[in-house]
Structure I
Amino acid sequence: MSDARESLKKQALADFAEYINPMKVRTLKSAGIDIIEEKREGASTWDITGRRYIDCQTGSGIMNVGRCNQEIASALRKALDTYDMGVFLLCSRQKADLAKKLAEIAPGDDLRGVLFGAGGGEANDAAIKLARGFTMRPGIVYTEKAYHGHTGFSLSAIGREAYREPFEPLMPGFTMVPFGDLEAMRKAVTGDTAAVILEPIQGEGGINIPPDDYLAGVRRICDEHETLLIFDEIQTGFARTGKMFAAEHWGVSPDIMTVAKSLGGGIYPISATIFKEDIIDFFIPHPFIHLSTFGGSDLGCIVGLATIDYIQKNRLAERAEAMGARFGAGFDRLLGLYPELLLEVRRKGLMMGLQYTNESIGPRLTKKLADRGVLAIYTGNDPSICRFMPPLVISPEEVDFVIEALDGSMKELSKESGIGKND
């Protein structure tokens, strides 16, 4: 690396620490990932110093179509010749086109209404507001280790106390239950429950995949109480798990579904709250009850349509399943080699998590992987779990590179700790 590039990086990190968040810089540096991103392409990102990394973090699933996808960027560049963001109070063809496409690809047959937003927390806020307004009930049931965003209603449904505690008292009427526990869900849902909100697969919680009967069981419980079921597919959506939406693995359709992150193709922020047709009736007396200045901008909708087209045209759901299986084979091999370090592999498509045997391993392996050119970061909920969510365009050779980096990192850690069986 040149001295000039290193100096640019040092100054950027110093400015970030001074004007944005000093503890973030300190934490990232200790984990070996104090990177200043410059070039981005495919499954890779480059530090300003020129060092390349395979990105297995991707903002928790923003980059499904790859880093700086030029087909998506071209759609935005072309749109800028004619359009701006549009006026949020007015109707537009772009909004209508994307809403229609989302209704076409959503699970089930009757998710027909769409509210647009700019981010995932906003989409979940809208979903909870819609559930309460439509049912005229106060109760919301959510799950332990859930992650639904940091805005008002969404923050009240985060299953991690550290995120909620500084801002209490939060919204009333929220009840937390263990994820995957149908009996606890059955006890929590009552005639006062407006909705159950959950991720079909928990992301921030540690890639927690539910028992096979869980989503269908929650669906039945909600139906018994005329309670709405909200699926947060913000991390799991758009082919990440090997299906367009994770709910399709279990054949369960929600009443409301939220999407964001990868809908914008890593190029432009946009989110959506998609809901059943009969819920549209709520807007007849309340046509302007939920507004978002930048939600569903004309530019964002154009990018969203281009992103969905790219996913479908390039069959990224199938690719996620194939590359996920390749990762799975490598993970299984490492599970046999390093049982003292690696406890469990969790995977659906390219939504993957490794459960280590203790909390100290996550931060240490994050640094060792970064030293080998791989970005994979332990979860905020549990440092003993590392998420792997690379772009769905990752190549077989890049998958193998990540597995070899993991192998080398675990081998080095086992030697340092004296707990592995490999010399």
Structure II
Amino acid sequence: MLYSMYEFSRAALMPWRTAANMTRRSLRAPWNPFGDTLIGRSTAAAADVFESITRNYGKPHWEISPLELNGKLVEIKEEAVWADSWCQLLHFKRDRAQLARARGIKVAEIHDPKVMIVAPMSGHYATLLRGTVEAFLPDCEVYITDWSDARMVPISDGRFDLDDYIDYVRRMIREIGPDVNVVAVCQPGPPTLAAIALMAEDEEPTRPLSMTFMGSPIDARKSPTVPNVLAENRPFSWFRDNLIHTVPPIYPGGMRRVYPGFLQLTGFINMNFERHVDAHQQYFNQLVSGDGEDAEKHRRFYDEYLSVMDLSEEFYLQTISDVFQKHKLARGEMTWEGRPVRPEAITDVALMTVEGEKDDISGIGQTQAAHDLCENLPDRLREDWVQPGVGHYGVFNGRRFREEIAPRMRAFWDKHAQRQIKKKAA
């Protein structure tokens, strides 16, 4: 019922949105002298803000620009190299001939590391990690998991739960092949660690060269944040009875039970409500003053931030139960299809953990817990980094990520790539 009411209210706003669009366009038309007055600019700015906060945001496009290396352009082609109902694995394929020319080397001399980014399935689309992808593209072969919006998956395609997520990650690692560096950002930390533990125990030859966990709730009991406390204090039945709703039949996934993206977005915004209000107030002022550059930065951020996807009922509830309430992985109780998950089986997959000093989603220590679980991993295969001065988003995006975190990760991969080369030579 709530989902249908949300769709009805969105439809009811359409005439108002149309009027707001007409208002701002007419006031910004070059032939309208009233548009240059303070009242005209203020009215157009108000219409712009109204339109932006009431818009129905769809799945964003990646829009990865060509690389510029040494004054030469390298084209990027986005291609799906693996796909199933609930996810596709994207490869941002660089033109190797152009890349070789830009570096002044032969194509055969390109030996860049393979990086598979496991994007969160927690409300936002994988495009939220656009900056993460762009940071690694100059010197890495980059792949990313592009998860499906549950409301767009027909109910005939079946369920999707945490066990399925683990299976998907495992299958995608196999698709890329050996020597891949897996990077799990936030939510996928526990299922990705589980997938790699299973591969290690089975001695799969395609198991990764390294695994990096960034701001992940490996053990949400450590330094609990507001979301952690909420998950602990509310009974499981509250999440099941209040947050799960039925997709209206106007979508391909009609009648599927989901945790709607708009509810997740409401939670995100309420965590920092005053900050979002201030941001929109600044946006209004920027539009009135004609500060186009800062206004465009605001638009780009919120076009991404307000684009949300639904999660399947079984995946969301199992994540709440197993990761945030029962802490099964941290307690050694996690299973995959009834089989125990044993991180201690990992002995040769290098481990790096990255946390943000001011992270208000995954507190300090939650990601570092991976080191405790991988108890049989030698110290020479471990690295931990806490980035000063950044919150959750800054762990995987922004200036400090590009200038400080990404280079550390790249050095970590290079170090263990050399280890692998020496091992094969021996």
Quiz prompt | Parent structure of the calculated result 35, 27, 20, given that semi-axes √(5λ) of the Cα gyration tensor in Å is the read-out and I, II the choices | solution = I
Exercise. Identify which of structures I, II gives the largest calculated value of FRET efficiency 1/(1 + (r/R0)^6) of positions 194 and 258 (r between Cβ atoms, R0 = 25 Å, to 0.05).
Key: I
Quiz item: Comparing structures I, II by FRET efficiency 1/(1 + (r/R0)^6) of positions 42 and 314 (r between Cβ atoms, R0 = 41 Å, to 0.05), which one has the largest value?
Solution: I
Exercise. Match the computed value 0.60 of FRET efficiency 1/(1 + (r/R0)^6) of positions 82 and 266 (r between Cβ atoms, R0 = 35 Å, to 0.05) to one of the structures I, II, and report its label.
Key: II
Exercise. Compute relative contact order in percent (Cα under 8 Å, 6 or more apart) for each of I, II and report the one that scores greatest.
Key: I
Self-check item: Entry that produces 19.2 once mean count of other Cβ atoms within 10 Å over residues 50-57 is calculated, selected from I, II
Solution: I
Self-check item: Read-out distance in nm of label points 7 Å out along Cα→Cβ at positions 186 and 410, computed value 2.5, structure in I, II
Solution: II
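Every number in this text was worked out from the coordinates using simple rules, so none of it is lab data. None of the values given here were measured: they were computed from a predicted structure. Cβ atoms are built from the backbone, for glycine too; each structure is taken alone.
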